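Multiple structures follow.
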Structure 1
Amino acid sequence: MTEDTIEYRFIDSDALLKERCSHWLSCNVLALDTEFIRVDTFYPKAALIQIQDDQGCWLIDPLKINDWESFREVLESESVLKVLHACSEDLDVFAKLTGALPKPMMDTQVALAFLGETLSVGYQRMVENWLEITLQKEETRSDWLQRPLTDSQCAYAAADVFYLYQIWPKIEQKLNQENRMHWCLEECAQIVRLAEQAPDDEFYFLRVKQAWKLNQEQLAVLQVLAAWREQEVRERNIPRGRLLSDNLLWLIALKLPANRMELSRIEGIRHGTIKKDGDDILELVDIARNRAQAMWPASLPSPIGHPYREWSKAMKKTVRQAAEANNLPPELLVKKRQLEQVLNRAIRGELNYVPDEWKGWREAIVGQPLIDLLDKLRSR
C-alpha cells in the first residue's frame, strides 16, 4: 500500500468530532500527529490533526472545530495510549489548541533510542527500517493552512499516522523483550511533565550564549530584558527574533545604553524596534542597574578550563561507557548541557547528590556513577 491508496475521512464539525471521540475513548491505542505553521508566530497555528485508530484514519480540520472538550477528554484519558513520533512541537499544538497534553504518551523516536538507535531517527527512516516502505517527502513544507487541502497533502498527512499505528506494536514487542518498556514510559511521561510546566521567564537569561562573559550588573540587565522579551513575544504571538534575538539581548546588556542614541549604535538592532520598544528597553536597563546589588544574579562560571577539563573528559567517558554497556545513545542518557551544569555546580561545591534530571531509570545506570566520580575527583 502507498500513501495514495490510504483511505481517510475528514472531521470538520463539532458533532462529528464528539461522535468519534466516544469511540476513541474505548481504544487502547491511538496514533497521533499534527500539521501546523510556525513561521511568523510564537505559537504554532494548528492546520490539521491526524488520528489512526482501529477503524481507519481521521483528519480533523481545526479551522472548523470550536468545541475541543471531547477531544481534550481523549488526550487526558489514562486508558488510551497516545503514540506520536518526535512529539515536542505536536505537544505545543495540543496545548495551545485544547489546553491539554496527551497522557499517557509514547514517542516512538524516544522508544527507538531505548532500542539502541540514535535519538534523532526521522519518521521516513523509521518507516523504511520497520516496514520497508519509502515515503514521499514532497509535502513537508506545504502551506497546511490553505483550503481546500490537496489530495497529495491529505495522503501525506494520513501516512504519518497510518504507518505509525502499524509500527508501534512491533516497537512495543521489542521494548518488552528488552525489558525497557517501563524506562520508555517513564521518559515519555517526563517529557509531558516538562511541557506542562509554566515557563520560568526569570531564568531564561541562563540560556543565552556568552552570558558567562558578563559581570553581575550586566547579568542583571540581561535577566530583566530576557524575562520581558518572553512575556512580550507570547502576548504579541511573534517569534523571539522578531522582537530581540538572544545576541541582541546580550549586546544590550554588555553596552548598557542610557539613551536612544546609544541604543541605536548597537549592531543589529532595528529602527522599528527602537521606535516601538526603545523607551521600554531603556527603562528596563535602568531598573535592573539600580536594583540592590544583592538582587543581581551571581556571576556565571566560564567554560570548563584546566584542571577541570580533565573532570569533564572523565565524566563524558563514564557516560560513553554506560551507553555502550546498555546499548543506549549517550545523548539519551545525559544531555551535554546537563553535564556542564552539574560539573559547574560540583566545582563550586554545590552538589553532593544525584540531581533530579538523573533520577528514575537513569540513576543506577549513570546518575549515581557520575556523582561518585565527582566525589572521587574532588577528594584528590
Structure 2
Amino acid sequence: MSRRAPVQVSEIDQFDVVIDARSPSEFALDHIPGAINCPVLDDEERRIVGTIYKQQGAFEARRVGGAMVAANLARHLKERFADQPADWKPLVYCWRGGLRSGSMVAWWRLVGWDAQQLAGGYKRFRQQVVASLAELAPRLRLQVLCGPTGSAKTRLLHALAEQGAQALDLEGLACHKGSLLGAVPGQPQPSQKAFETALYTAIRRFDLSQPVWVEAESRKIGRMALPQALVDRMRSAPCLELQAPLAERLDFLLRDYAYLGDAPEQLAQQLEPLRTLHGHEVLNQWQAWARQGQLAPLFESLVTLHYDPQYARSQALHFRHWPQRELLSVDSLTPTALAELAADGLARRELPTPSGNTSAYSSSS
C-alpha cells in the first residue's frame, strides 16, 4: 500500500473512484461530485441499528450492525467491484470519516487494493465547499446580463457559453427559472447543499483572470439561496441590459413556457400569491385565462402589469452601477438571432469596469 494516512479533500482527484459509503438518502441530499454510492448500511438498516442503540445499547447495535455491514460489503465485492484489477485505487468516505468508511477500507485492503479513507468524510468536504465559495465568489470578474421578463437572458447566456465565454448558469444549477412560474416540470430542485456543491464545482473551473457572464438574479432562485458573497459580487458588477420589443418577448415566453398550458388548474393556483398585489378582479381574470389555456393574453397582462413594473423598480435598487449599464437592443429572440449575437463579438466582450470599482475587479482581489 502506498500510504495509510487519511486523504485530504485536495487529493480526491488522485484516485480511480470515489465511493460514498453513506446511505442512499444521505447520498441523494448531497455528495462529492463524481462519487458512486455503495452503502455500508442502507436507510432501513441505519434506522434499525439506531433504534437498537437507543433501546439496548452500543454493544448490541454494533453486533447487529456489524452483520449488516459484512453482508453489504460482501455484496459490493461480488457485484459492483468484482472486475477491479489489483492496482485499483479507491477513495472511501462516509459522514465524518469514521466507522462506515473505515470498515470498507479495511475490507478492501484485505483484498489487496490500495484503498484510502477521506479525512473528515463528507463533513470535511462540505466545509471546503462553504469556505471556497466565500473565498472565490468575491474574485469573480462577473458581467451581469439584465433584461425584463422574456428577453431570453438565459438563452443568450447559453449561446455565450457555446462561443467559449465563461458563463455561470445559476438557474440551470438550481433547476428553476427564477420566477413565480419558474418550476421546471419533472425536474425537482436539488437540496441547498447539492446546489452549493454544484456551484462550487462550476466556479472552480473558471479562469479567475477572465470575465464570467451571469444572469441577473435575486437572492433566491426558487428554494435555492445564493451565497451572500456571490450576491454581493453581482450587485457590484458591470451590467448589460438586453432590450427587445414586447411582441418578441411575448413570442419567446409562449415558446419557453408552453408547458404551462398542460396543467391549467396548477397554473391558476400558482398565480394565487399575486392576489394581494393586484386585487381580486385582475387575479380572477388571470386565473380564468389560465384555466382556459389562453396563455397569450395571460402572459401579456402578467408582463405589463406585474413583471415589467417589478423589473423597473428592482434593478436600480439591486445593482450598484445600474445607471452606467450598457444597452443592447435586439429585434429578434430566436435561437439563431441569439447565437449570432453571441458570435458577433459579445462572447469576447469585457464590460467597462464601473467607475470607482477598480479594486473589486482586479485579478488579485
Structure 3
Amino acid sequence: MPKVALVHERLTDIAGSEHVVEQMARVWPDARIHVPFSRPQGIPSGLGPRVRTGPLQAAYRMTGQASYAHLMPLVPSVLQRTAIDPEDTDVVVISHHAFAISGAAVDSPSVAYVHSPARWAWDQAFRHGESDSRAGRVALAVLAARARANETRWAHRPQIVVANSTAVRDRIRNWWGRDAEVLHPPVDTGYFTPGDAPRGDYFISVGRLVPYKRVDLAVAAAVAAGVRLVVVGEGRDMDRCRARSGPGVEFLGRLPRSEMRDMLRGARALVMPGEEDFGIVPVEAIAAGTPVLALGRGGALDTVIPGVSGELVNGRGDDEVIAALARAMREWNDSDYATSDLVAFAAGFSEESFRGRIAEVVERVV
C-alpha cells in the first residue's frame, strides 16, 4: 500500500467534503490528515489522533474557534510549508474546494480531488447575496482574487485531477484549463435505506439555509402549488425563506440524523431548487426510496435521471423556476417511482464504490 498524506481545507464542521476525507482515511489507515486548523466537532469520529494542524491553529483558538474567515487568505502559504515529509510520502491526496490545492507544492506526486474550484471566487453572480454590506462585498472580492490566483498557480501540479461531478469537471476545464476524471462522492447507502412506514403527504427540503441553495424558491413554489413542504435545516437565509412562506410550509430546524432520515423516508419527494456542485442529500433521499425534484443544473444532472430517480425543472429566472417547481409539485405522481429502482440507482454512489475507485486512481500515480 502506498504511503499517503491527506490534505484538506479545514476540519471545523462536518459536511460533505469531510465525509469524503473520512472515506479516504479508511482507504489509507496510516495516512496523516494535514489541515491548517481544526476543532473537535469538525473531525470525523476516530480521526482525531491523525490530524496535523499548522501555525494557524493558535490564531484560530484565539478567536474561540468562532470564526475562520479572516484566516483563509493565509491558508495557501501554510499548506505550502506543510510538515509532509517527501522522503516518507509516495503521494499527496488533496481534498480541495477553496485553497487546499496549494498542498500540491509539496515535493511529492499528488492527486487533487476537487469538490469544486472556488465557485464563489470565479463566478461573480454566485457571490451576489453573500454579504449585505459594501465592506463585506469588497472583502469577499479581495478574497476571491486571492483564491483565483492560488488555484491558477497550483492547478497544474497534481498528476491527476478528479472532479466530484460532470459539472465540476466542466468548471475545472473552463477555469483551470485542465482535464479531470469524474468520481462521485461517497454516500452512506447502508444507513439511508427505505423505511416501513407509509409515505406521507409532504415534500421536503433538507440542508443549510444559505443563499445559493435557494430554499426560498422551494417555499414559494409549495405555496403556489398548495402543497405541504417541510423544511429541515437552519442558516442565515431563514428570514428570506420565512418571508415567502404560507399555509402548509413547516420549518423544523436542524434535526438529528436519524430523524432527518425518517423525514426523508416519508416524503413524496426531496426538492432541490439550487445548483449544487454534486449534492449528497439527493442521493441519500434516493437511497431511502424518495425521488428528487431538482433544478436541472450542476450535480443534479448526474444524480436525478427523469423517470428513474426524480424529475428536473428549468427556468431563466426565479419566477420561471418557481412556476416550474409548482407545476411539478401539483402534477407529482408517487406511483411513477419504484422503491427498488431508486435503491438500485443509489447503490452506484456507495462508500465502498468510492473507496475502491479512489484507491485505483492513487495507484496509477504511484
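Nothing in this text is a laboratory measurement; each read-out follows from the coordinates by a stated rule. It should be emphasised that the depicted structure is a prediction, and the values quoted were computed from it without experimental measurement.
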If log10 I(q)/I(0) by the Debye sum over Cα atoms at q = 0.11, 0.15, 0.19 Å⁻¹, for residues 31-206 alone is computed to be -0.58, -1.01, -1.37, which of 1, 2, 3 is the source?
3
Of the structures 1, 2, 3, the one that -16000 was derived from, the read-out being helix-only ellipticity at 222 nm (-39500 (n - 2.57) for each DSSP H run of 4 or more, over all residues; to 500)
1
From 1, 2, 3, which structure was P(r) over Cα pairs in 10 Å bins from 0, in percent = 4, 19, 24, 24, 19, 9, 1 calculated on?
1
